[in-house]
Structure I
Amino acid sequence: METKAYIENYLSETVKIAETVPKEEIEKVVDILRELRSSSGRLFILGVGGSAANASHAVNDFRKIGGIETYAPTDNVSELTARTNDEGWDTTFTEWLKTSHISEKDAVMVFSVGGGSATTSQNIVTALKLAKEKNARVISIVSRNGGYSKEISDACVLIPVVSDERITPHAEGWQGVIWHLIVNAL
């Protein structure tokens, strides 16, 4: 496909997502985060790969603009890699959340393309199980079928799949669109 046609196609897909993204779920997320902020709860943002980079950026926005105490375990590469080396990848987020004393006052937000499953993003899956055990709220911004994150979330913004070839770029790009929308709606 030539460059101009690719650009037109990509932007057309972006418009399709904007028209079909579940707005009622975005509203639920805003409500949860307003309640979290008013009760002085903390927000923990989890993501791997490109979603980890998005988590880091979102931490800044939720803290600085949204006024919510917010953290991402992937921002501390020393702890992340030490836990991976010593304890294994699957528990990196869980053990970090335990050390952070996650509780019912807190919320976990997941940025993920697939949302975690029996075979992928196990560190997200185990962290969400812990979050639910501790009665923390769970929010996710995911794509594909939403995976485990969608199953367990109190609010899930499922980015519609409009192209099988571009699931990841749309999912990760729309994570940014959605969190910016949310943080500025708070």
Structure II
Amino acid sequence: MFPPLSEIRVIRNKLGWTQTELAKRSGVSQSAINKIENGNMEPSYSIVVKIFNALDEGKKEKDDGKIAKDLMNPKVISVTPEDKVKKARELMKKHGISQIPVINGKTIVGMVTEQDILDKLDEYGEEIRNFLIADIMGKAPLSVRKNTRMSAIIELLKEEQALLVTDNGRMVGIITRADVIYKGAI
């Protein structure tokens, strides 16, 4: 079921499109769009489908206009594999974060999360604070380029705790689920 034909002009204007732009995107002539919007033409079902499909794609593009560089936190707090768990715990507490990338030189080698610490805490107790990050860290987080669309980021974050953002192979930021919720989608 499609919205009323009167919505075509409303949606098109919200997208900032001219009739010509909608014509290009839908494959329907600009004159036909003009006639439909002015109530001077009763379009066929196939024309209505083409127009509303183009408008739906436009809405998705607009909703998805944010990219990784818009969502990321450029201040990446990290630890090295040789750091102690105590340092990671202190950094998490100080910065109110739940995971920290593990970097060896310029290479991302893992991630340490609250869950990693909890898992070892249950097994080793307070001794865990003196363990090396290398002994408890998980796999390295996935990386995305700084121009990756928000829709792709959302899909990846359904499975990942965080994503690192790179520019020409250099880490420039981190995106967590909270970043998408607070800076992006809503």
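Look at distance in nm of label points 7 Å out along Cα→Cβ at positions 73 and 161 for each of I, II: the largest one is in I.
Matching task: 20 is the computed value of relative contact order in percent (Cα under 8 Å, 6 or more apart). Pick the structure from I, II. It was calculated from structure II.
Thinking of I, II, which structure, once helix-only ellipticity at 222 nm (-39500 (n - 2.57) for each DSSP H run of 4 or more, over all residues; to 500) is computed, gives back -13000? Walk me through the numbers on the way to the answer.
Working: I: -18000; II: -13000.
This value belongs to structure II.
Taking semi-axes √(5λ) of the Cα gyration tensor in Å, for residues 49-88 alone from the coordinates of each of I, II, which one would give 45, 9, 6? Structure of origin is II.
Given a value of 10.7 for mean projected area of the Cα convex hull in nm², point me to the structure among I, II it was derived from. Computed on structure I.
If distance in nm of label points 7 Å out along Cα→Cβ at positions 113 and 145 is computed to be 2.7, which of I, II is the source? Going label by label, the one that fits is II.
If FRET efficiency 1/(1 + (r/R0)^6) of positions 9 and 169 (r between Cβ atoms, R0 = 30 Å, to 0.05) is computed to be 1.00, which of I, II is the source?
I
Can you spot which of I, II the value 4.3 was calculated from, given it is distance in nm of label points 7 Å out along Cα→Cβ at positions 57 and 137? So the calculation was done on II. Looking across I, II, the calculation of distance in nm of label points 7 Å out along Cα→Cβ at positions 33 and 153 that yields 3.0 traces back to II. A value of 1.35 was computed for Rg/Rh (Cα atoms, Kirkwood Rh), for residues 17-80 alone; which of I, II is the source structure? Structure II accounts for this read-out.
No value in this document is a laboratory result; all are computed from the given coordinates. Note that the structure is predicted; figures quoted are calculated from it, not measured. Cβ atoms are built from the backbone, for glycine too; each structure is taken alone.
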